[in-house]
Structure 1
Amino acid sequence: MTSRDSGSDDALAASSNSTIESSKHELFDLSRDVHAHPELNYQEFYSSNALAGFLEKHSLKVERGVGGVETAFRATIPGGAGEGPTIAVLAEYDALPEIGHGCGHNLIAMAAMGAALGLKANAANLPGRVEIIGTPAEEGGGGKIRLLEAGVFDSVDATLSSHPFSNRTVIPAASPKGESWSLAMVGYRYMFHGRAAHAAAAPEAGINALNAVIHLFTGIDALRQHLRDDVRIHGVITDGGLAPNVVPEFAAANFMLRSRDGQYLSNEVVGKVAQVAEGAASMTGARLEVQEFYPFYENVQPNVVLAQAVSANIQALGIRLDEPVAGRPGSGASTDFGNVSQAMPAFELRYAVSETPVASHTRDMCDTAVTDLALSNALSVAKA
């Protein structure tokens, strides 16, 4: 709930926070339940049902499958104190392959559910409408992009979300200077089709697709010196042949391309990497095929007004904020929340889950996402 200036707002915040606090054990159990049932993008059937069912249990009407996405949902809390803006609060709940909830999305979901309880209890005093939107498939599926394209956000004026982080204190995701913390990103699969042959008896009859992939890697390594410092390019070979005595007729690599500047990424980096791939194909005689396997995630557009409002709410709870450090690089992460932030005012609050640094997308982060500190801080985020 964002701060406003009228005296009644303090009472509204206190009442909402009291409701959230009194529901904390139920919220903690919900977060643990989602954590115990990790599901990959667009397969979050258990988690989305658990979250939607939680809202329904608390007398909220839930639309399931919004935007044509089966595991997405939306609940609306109509305000009773005037025609104010419509604010969306987002829940995430997909997990990572093998690692489970190594990005702590169970906490994001819990914070959104807690906010829903506090706001619903005070709906008569809300000067606007709140939508709780369940957004699946953040981990590579671009769930929010699909919901944007389907018009799910068309009636929304501003969006709030949260994300666990490894720092010890809650930190705002936008500095007073409006610097973005995230990287725009897109992923491509580069596939090379060659011709099989016996590697010893008739190598001249073959076209080595694996050589093309190797040239792709070395070409990208040479390209890095001509790109901006914020660009990140990382890839893996997914196919390279099975038998060393057979010239590989097919080889492929998946690459993620990132930059703090989305336009630079799309207008410069993507094309230059494509030229390297075409050159690798030309050098070996292989045929190149390219597919986008990871949708374009925009960088997060900071909104200082929302950042300051939510930061004030966090500080009112007695929680110290990290001060933004000039020139400090962002996390290097990418999120489809960036696409939402490019479409409307938006803010994602990042907060601590550990007393010591814990890397995201690891088993350590998965274990951390159900600790008392992580759950307690997610509860504070719900109040903010």
Structure 2
Amino acid sequence: MSPKKSHTSERCGSPRVFTVLLVVLFVCGTVMLCVSGCQRESFEAFVTGPFDTVTKMILFSDDQSEFDEHRRFVEQELWRYHQLFDVYNDYPGVTNIKTINDRAGSAVACSEDLLDLIEFGIECEDKSDGRVNVALGSVLILWHEARTNSTAEPSQAYVPDQQVLEDAARHTSIEDVRIDREKGTVTLMDPLMRLDVGAIAKGYAVEKIACALVRRGIRAGALDAGGNIRVIGQNVVKNSPWRIGIRNPLEDSDGSFVEIVDVVNRSVVTSGNDQRYFVFEGRRYSHIIDPATNQPAEYHDAVSVIAEDSGVADFLSTTLMLMTEADGRKLLVNYPGCEALWVRGSTVTMTDGFKEYAAGH
């Protein structure tokens, strides 16, 4: 099965090469990003809140005023996408994923951005053989409630009943998600269906914002949305790329890295069980749910993907968490230019192409 062109894919322009003025080092989420600077000045800022994470941006601009304009744009776009893709909350004047869920069984007029994301989600379900399913919301909400309650009150921790999960899974057929482009509507044909785009939304939004920054004149920079990294251009003397450290997901790793990679105009996205999880009766339950079992994924501790498109990287990192490494390698044959690294316990493996990105290779 050959992948279709992703809805997140855009031609973002060519980078300029910069000479060194400074070096910046910062750590965020599962990655470390090292910056070697340029003729324009380097500015950085944080945005807290959208997609329930902290987003760090480093952009090279002529001056503080120009950077502030870009910063405001990034913050505005992060919040806009967050609200559009939110499954839990309503916002005045915004038709979002929650709106579609609340009106399941009826056609809902949506913005083009929302239609594009849902269409991308339908493609992801097909390409992953159902492993990443944006129609899995009725199952995911049960795990979300268990994780939220168990985190708030550990003494009251619980896991959803398997029969309840299986009953909810009867309302997850992607065939029941209908998009009418002419009318600009989405209809959930099953009134008990619920969408959840968490597996793809952040990467999709980061890619859209990065490409918009290029159109606004940015030729070098980086966005780190809670470990979902997208770099623009190079950062560099002698064509030196951005350097990203992939953190070891194991609790006793002491902040060590399993690999450090050098990338230009690429995304590095990690999915793993070390961030959003809860513990019940001594067992850790990940937020990544396998539709085949309606239970948390158990194949790997973490998977990192390098890809040109952040939305594709987000999708693939989740998909690869939900299959064996052997099956994952077969899937990646359909995605030229996409490379992966797997972590399970003390074992770290990677594609040959991933090794090509290793720092100092």
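So if we calculate FRET efficiency 1/(1 + (r/R0)^6) of positions 87 and 271 (r between Cβ atoms, R0 = 25 Å, to 0.05) for every structure here (1, 2), which label has the highest result? Intermediate results must be reported in sequence, preceding the final value.
Values: 1: 0.05; 2: 0.85.
Sorting by FRET efficiency 1/(1 + (r/R0)^6) of positions 87 and 271 (r between Cβ atoms, R0 = 25 Å, to 0.05) in descending order puts 2 first.
Given that distance in nm of label points 7 Å out along Cα→Cβ at positions 79 and 343, derived from a single structure, equals 3.3, which label among 1, 2 identifies that structure?
Numbers: 1: 2.1; 2: 3.3.
So the calculation was done on 2.
Could you figure out which one of 1, 2 the value 26.0 for mean count of other Cβ atoms within 10 Å over residues 111-118 was computed from?
Values: 1: 26.0; 2: 18.2.
The value was obtained from structure 1.
Check the numbers for mean count of other Cβ atoms within 10 Å over residues 55-62 across 1, 2 and tell me which is largest.
2
To which of 1, 2 does the computed value 47, 25, 16 (Cα extents along the principal axes in Å, for residues 63-134 alone) belong? Could the numbers behind the result be given before it?
On the way: 1: 47, 25, 16; 2: 48, 31, 20.
Checking each candidate, the match is 1.
Which structure, out of 1, 2, was Kirkwood radius over Cα pairs in Å, for residues 207-262 alone derived from, given a value of 12.9?
Label of the source structure: 2.
When you work out mean projected area of the Cα convex hull in nm² for each of the structures 1, 2, which one comes out largest? Walk me through the numbers on the way to the answer.
Values: 1: 19.9; 2: 18.3.
When mean projected area of the Cα convex hull in nm² is computed for each of 1, 2, structure 1 gives the biggest number.
Comparing structures 1, 2 by FRET efficiency 1/(1 + (r/R0)^6) of positions 95 and 311 (r between Cβ atoms, R0 = 30 Å, to 0.05), which one has the largest value? Please list the in-between numbers first.
Numbers: 1: 0.55; 2: 0.90.
Comparing 1, 2 by FRET efficiency 1/(1 + (r/R0)^6) of positions 95 and 311 (r between Cβ atoms, R0 = 30 Å, to 0.05), the maximum is at 2.
Can you say which of 1, 2 returns 24 when relative contact order in percent (Cα under 8 Å, 6 or more apart) is computed? The partial results should precede the final answer.
Values: 1: 24; 2: 19.
This figure was derived from 1.
For mean count of other Cβ atoms within 10 Å over residues 279-286, which of 1, 2 scores largest?
Numbers: 1: 18.8; 2: 13.0.
Across 1, 2, mean count of other Cβ atoms within 10 Å over residues 279-286 peaks for 1.
Laboratory data are not the source of any read-out in this text; all were calculated from the coordinates shown. On a predicted model such as this, the values are computed, not experimentally measured, just so you know. Cβ atoms are built from the backbone, for glycine too; each structure is taken alone.
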